[in-house]
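Chemist: Each in structure tokens, the structures are laid out below.
We did not get these values from a lab; they are worked out from the coordinates using the rules stated. Keep in mind that what you see is a predicted model, and the values were worked out from it rather than measured. Cβ atoms are built from the backbone, for glycine too; each structure is taken alone.
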Structure 1
Amino acid sequence: MNKQEARNYQHLMNALDSLGFAFDEAQALVKIERTLHRWSERECGDDHGCIERDEVTNKPIWRSSHTDRTWSIPDREKGALKRLDAIMARHPKLSYYYQTDPRGCALYILRPGDVPEGSRAECCYSNGIAVCY
């Protein structure tokens, strides 16, 4: 971690602390964001293949771009979202938005008022706290 990343990390930890997250919860949120971000990247695919969901079972599979062969893989997205829900249950006034576009931060913590009345979170999630540094 370079000096700028360390500053950004500390700024994120301070922001999450001001929302009432314990340090271990804040660290878990960062890990969850990284898991969700990587999952989104792999859903878009790379030179080796991509993650797809089986249409019948909804279980994730990896499709090789070299052989078009598929095999099942662990559902890391489901596990990360389950851990996220457990953390957020301890903070009922807050909510989150999972942004699946891998070009930006994957997880935003939304405070009351971040999403204007009558709007949807996907329209203004960037008003929240981006859980990435």
Structure 2
Amino acid sequence: MTAAVAAVPEQVLEFTLGADRYCVGIDHVEEIVKARDLTPLPNTPAQIAGMMDLRGTSTTILDPKRVLEVDGSATSQQVIVFGGEERIGWLVDGVHRVSTLDDVDVDTIPESTHVDGVISDDGEFIIWVEPDSVNGSVTV
């Protein structure tokens, strides 16, 4: 069943985790950096990949594959950094583009904690993720 979703962002950042395409509202994204020099954190949940120094600021890096239960090898190449009270980054396999969502169909996923819907765009499916939900599900 296709339903209109009131909070569909105007623009999204598309990225891959494993074999699937995902997106987040661009208004959540602070920056995109190359994955490098992660410092592991002992005694933290498995979803936390470690810490990364970004221009003098320690940033917690999550592995969204573990949070979203996505199969895939550890080929993460980039980090999407989200702003807010505590900067959090996600290890992703690749960042592809910023897309404007005009006239797209969104299938809502009401029983999902972290996924707001599936966007159908030119015959391809993109899983729309709510970053605040993912980031709030893991504490250091």
Structure 3
Amino acid sequence: MSDPKIEALKKVPLFAHASPKELEFVASRTDETPAPAGTQLTKQGSSGNTFYVLLDGEAEVTIDGKHRRTLKPGDFFGEISMLDRGPATATVTTKTPVRLMVMSHAQFRDAMGTDPELHSAVLAAMAHRLREDLDSST
């Protein structure tokens, strides 16, 4: 019987290259949780201690109160705070009921530390987002 967490991770572009063993490892370091519409998952400037992968539903990203993007299934966020232990760079609020896969800092560190390709993919996605945010603020 297949593990629902592994099946969910297979659909996330970030984990597209991962082997079954790597997916099993990442899945073992995650928790799955639902959240209703209107739930603030991160708050810009506040301590960030969770990495999120959106499995179902939509969430809005705002920076300085301005809409930046809508997250859809397969998108992830919280990686910047996971990498530098700094405050959240954006506020993320659910637009619809969502299902999330979440990792604490320790879980994220374990998963990233064992897979250099995954670590590189997270860094590349983070750089892309930061550039988009910089371009849209000018």
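Chemist: One of 1, 2, 3 was used to compute helix-only ellipticity at 222 nm (-39500 (n - 2.57) for each DSSP H run of 4 or more, over all residues; to 500), and the answer was -13500. Which one was it?
Modeler: Numbers: 1: -13500; 2: -1500; 3: -11000.
Structure of origin is 1.
Chemist: For Rg and Dmax of the Cα atoms in Å, for residues 28-99 alone, the calculated result is 14.3, 48, so let me know which of 1, 2, 3 that is.
Modeler: Structure 1 accounts for this read-out.
Chemist: Suppose you compute distance in nm of label points 7 Å out along Cα→Cβ at positions 12 and 124 for every structure in 1, 2, 3: which one lands on 2.5?
Modeler: Source structure: 1.
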